[in-house]
Structure 1
Amino acid sequence: MSSSQTGDRRLGIVGAGRVGTTIARAAVAAGYDVAISGSGAADRIALIVEVLAPGARPATTNEVVRHADLIVLAVPMHRFRELPRDLFAGKILIDAMNYWEEIDGVDQELATAPAGTSVVVQERFPSARVVKSLNHITYYKFDESRLPHGASGRIAIAAAGDDRAAVAAVMQLIDRLGFDAVDAGPLEAGLALEPNGSVFGVSYSADDLSNLLRPTASSA
């Protein structure tokens, strides 16, 4: 069992925009030791992190990767191919990105990906254990909806991936961040979590989200 599935509360985040800093803020509140990177030197994002995610540590992307076995990738989607293919070797990589043509430009590979954009991300980083998650509710809904485990009215976040142990680790993170976790199935099931997907942008309970994604989805 990897450290990400046990007591390890280290989290790396690549991307210091709205999504990355929102996740960082929630993770710090949940007791995680968080390292977060933007593009370039750590001091370029130091003020942003201090204001938007106090308690997180600004770092370079290489430092973030060394810091944790569990990494959130939250860069604008047109930027992920700029990262080296072996950067996340052996890491659980949470793909929290969404493809938006108005932001990312026209990208035929992403726009027409039949099994979802996370499959493209997995192909880019073949030695990473990619899980699609943390992308299907808005960052402001994420920020305002966190509740303790077992609290009434908790909303759900899904995780999709081919590596079952990686999905389990991400589901544990989701729960600690303040949401009920739902196993959406294999990585290609992440298509439902993307823009224009069947559950994108709407908040659901764990039971409702499980039923919408697939009849056999499990929740935790």
Structure 2
Amino acid sequence: MMQSPFEQFTALSAIRICRHAFAQRIPGIDVSHDKVEVLNRLDAAHREIRNAIGVGDWPVFTAQQIHGDKIGIVDATGCVGCDDKLFPGCDGIITNQQGIVLGVYVADCCAVYLVDPKTPAIGLVHSGRKGTELGVVPNAIKKMIDRFGSDPANMIVQLSPCIRPPHYEVDFAAQIVRQCRALGAKEIHDPAVCTACDLDRYYSYRAEKGKTGRMLALIGLNPTIAN
């Protein structure tokens, strides 16, 4: 049986403190349904990807994703305000806890991975046009500063594939990069890959007129970090 397709990013793989993946289009699954049904159909393949990167038995925390600017937090006290590992009203999650996975779903919006290897701490943010305008990624970085003492100058910021001009009227990926630089982030990686340009590999809400699947972004801190 062919393994469910996913990609990994060189900059995140190089630092070795975390495990991550970006699930691609899953072949052979009918995704012309509503979002809840689509995610149910994709669940087995996404679980296979979690197993492939060695986090299959880690708790997975996700966000409701309402195109807003709120960030959920998982710290030593647990996840304040989350409901069965789901943060309602949030579009990103940050944590300094090892052995848990953060996950967001995208289908044209950008999944933004934030890694502070010094503290260490991580974040994962869903940022499309609306969320970018509201500053959801800067909000996540600021919360990492406030809660975990992160320094943006030490952070690695990795953008996922997302929709871009000319398939979309706004280049929100470029806006995210500018926002991160304004907060002092120096190492920002953008693959410059457009989801609407490659429907064999990615889902695109715009190109497929809403009848599409979701890519799953995943990241978790390794439990073997030496303190």
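Before moving on, here are some points about what is shown:
- Computed over structures 1, 2, mean count of other Cβ atoms within 10 Å over residues 138-145 reaches its largest value in 2.
- Source structure (of 1, 2) for mean count of other Cβ atoms within 10 Å over residues 10-17, computed value 25.4: 1
- Parent structure of the calculated result 16, given that relative contact order in percent (Cα under 8 Å, 6 or more apart) is the read-out and 1, 2 the choices: 1
Just so you know, all these numbers are worked out from the coordinates, no wet-lab data involved. Source: prediction; values computed, not measured. Cβ atoms are built from the backbone, for glycine too; each structure is taken alone.
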